[in-house]
Structure 1
Amino acid sequence: MTLPDDLLIDARALSALLRSDTPPTLLDVRWSLTGPPGRNAYQAGHLPGAVFIDLDASLTGPPGTRGRHPLPAPGALQDVLRAAGVSDSRSVVVYDVGDQWAAARTWWTLRWAGHPDVRVLDGGIAAWTAAGLDTTAGIPAPEPGDFTVRPGGLPVLDAAGAATTASGGVLIDARAPERYRGEVEPIDTAAGHIPGAVNVPTAGNTGPDGRFRPAADLRARFAEAGVTPSAGPVGAYCGSGVTGAHTVLALHLAGRQDAALYVGSWSEWITDETRPRATGTD
């Protein structure tokens, strides 16, 4: 299993690795919940050798009762990753615009799918350009990869598991506080949160430069929410499993590598009217 120190890579270290005899497969997964499409930004300029993968179209299943960004079908995911050059024996580095939301979800998806060596470019393409490194508009034609999807590499929660984690462990709601409290809901059809969940907004996982905070800071942050060595099971969710994956990555960096993701998240939870909903800070 990838160790916490190997979950992130900085821009200059990645630049050196790309010039080595064993460069990683590089995936550009820039994405925004409200657009514009990440492919447009990719075509305007990206890291040399990077292949674009669309999170909505290729890394998740179709939206519906399983949420807005459910797990993809293993076979379809395998086809996408192989077409992008992903192989079992070659490391992968993923990046986005710099908020690391889509990169974290891609990291999580590849690790769930069984790839053992996946890293996130800390700070994304913003950190790359800030370091004075070149981008290109050239579109690569990667050799097909041989990666075999083997689901189960990281733990997943369903709705029942999320409820159990909230009552017997620590279930983190990674959304903004006002969405957690149910004061506003700009995306989903109902407001509130899963009863028993605690709010630890994703935005606090990173500093002003968009890079993840040091592991000690993350441990302290999660400890305030009850994630201690003696805590029970730990899970995370958000609106649709994207920023929740960012929190799972932060938990890994903090040393909690058994943290599970409720992939369906709030957008799945509310599809069943019998599931309870809480508001405020309860």
Structure 2
Amino acid sequence: MFDYDSELVRYQERLWEALDIRPGDRVLDIGCGTGRTTREAARAASPGTALGIDVSGPMLARARREAESEGLRNVEFVQADAQAHVFPPEHFSLGVSRFGTMFFADPVAAFANIGQALRPGARFVQLVWQAADRQEWHAAIRAALGRGHASPTSGPAADDPFTLADPQVVAGALTAAGFTAVDVADVREPVSYGPDADRARAAVLQLWMAKELLTDLDAESAERALDRLGATLDAHDTGDGVWFDSRAWLVTARRR
């Protein structure tokens, strides 16, 4: 399983600064994955609560194990699609998502459903990727694996991480869904793929993008592509991990 928590460690810090969780908050974490943000929110909100929602059973299984090992009793995880899940109305005082909202088939409907779960005036804070051409990791992996000029959205729409890359699109979707005071701020941080090139290679090959790029290659072409990937990762090995530049939007809004 790919370790998104390690990849996004710098973004986690920026997100945490923006959340400003208070004791007693009820936090809703959209696309929570293995639940790091949810668990941190639960600790900060105590005696409040945190609920993480995600479609991935394996990720949620890990999230529950981690919560149990950490002795957290005020956190819960549910496997469901946040676009349609029936949340308790006006229950949560804060909504958050760390790169979990870009995959909605209908962002307006999804944000409206999330909004119904938030109290009036509650904040919704999310990180989403900027455009593919602003992501060094995306360009470098594609180039290494042989399709540097392929469309960045050549895979299924449900797997496109850049659907909210246009700030006007994300702001428009939130406004149409009933949010106000929408703010979209530029955030630039490196992403990590591992402590060294060998472990970074193993991590990258777990990504959907890498699997898709390698699918149609014959054995010889795949071997050359993997050699190029290794060279790329070596070049980005700082001695303190393998890092690539990236850019995101920090999007904040309030439920009317």
Structure 3
Amino acid sequence: MNLETLENEHFSELNETDKEIIQFINRNRAMVRESSLAAVATESLFSKSSIFRVCQKLGLTGFSQLKYLLQEEANQVQDVNIDFVSQTVKSVLWMSNQFKSTKLEDIYKILSDASNVFIYSTGWEQQIVAQQLQRNLYLAGKMAFSFPSAVDEMSLQRTHIDANDALIVISYSGMNETVLKMVQNFNLQGVKTIAFTSFRQNKLSQIASYNLYYDTVAKNVQYQNRKEQFFSDLHVLIDLFTMGLINYISKTDSRRLKRSDDDDWYSK
């Protein structure tokens, strides 16, 4: 998905000011992808809120996703002799900074309170990560069940998931229609859904209750001389996510213990 595609899809929703902002972005792509929202607002003479609203009208979550989209477009035209180690380090650092700025209290509370946690993944690499996440949740004191990466098996288990449970879906494209329909059905049943998905624009991020984002690094490999995706971001993301959950549970338990001790003291 590129910026031109989004502009064409949402053109009828744009007013004249929106179109002027988009024209500025198209003329200054390099500056926009390297600048903050405040800097772009100052340079363009449009307000930060106006630029942010344009991003949302294009179907993006906000200015950060616009910058990411522009960066992806730039990467596609870079020289083939790219340093993939540096690119991977940069990608992991970017994902980590995005993670640090994400409000996670609600997600952690859902997982902490859930009767059961279920994990569903699409793809071979995502299935490996799902099993690692299952192990991490166990270390955090939460039992989780990771479904095989097959939608039919997930459908068979659907009646066993209710509003007291949480469902984590790991998908890179976020565009599988069968998975999207499954998540929508769970939403209707009151099940809280948490998506680990690409920062690129995708439908799963729009319908899931909560989202955590990662990226992949594409590299040509000798095997059949083809381009493969490497999921370094996702592996680091689930570890960061679990460490945060462990911290949340520990703090919650400490507060409960303190309240219990206070109640005991006042009752004496």
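Any read-out appearing in this document is the output of simple, stated calculations on the displayed coordinates, not a laboratory observation. Note that the structure is predicted; figures quoted are calculated from it, not measured. Cβ atoms are built from the backbone, for glycine too; each structure is taken alone.
Supply the structure label, taken from 1, 2, 3, corresponding to helix-only ellipticity at 222 nm (-39500 (n - 2.57) for each DSSP H run of 4 or more, over all residues; to 500) with the calculated value -18500.
3
Supply the structure label, taken from 1, 2, 3, corresponding to distance in nm of label points 7 Å out along Cα→Cβ at positions 137 and 177 with the calculated value 2.2.
2
Supply the structure label, taken from 1, 2, 3, corresponding to Cα Rg over 2.2 N^0.38 Å with the calculated value 1.03.
2
Taking 6.8 as the value of mean projected area of the Cα convex hull in nm², for residues 97-192 alone derived from one of the structures shown (1, 2, 3), identify that structure.
The value was obtained from structure 2.
Please state which of the structures 1, 2, 3 yields 15.5 when mean count of other Cβ atoms within 10 Å over residues 33-40 is computed from it.
Answer for the origin of the read-out: 3.
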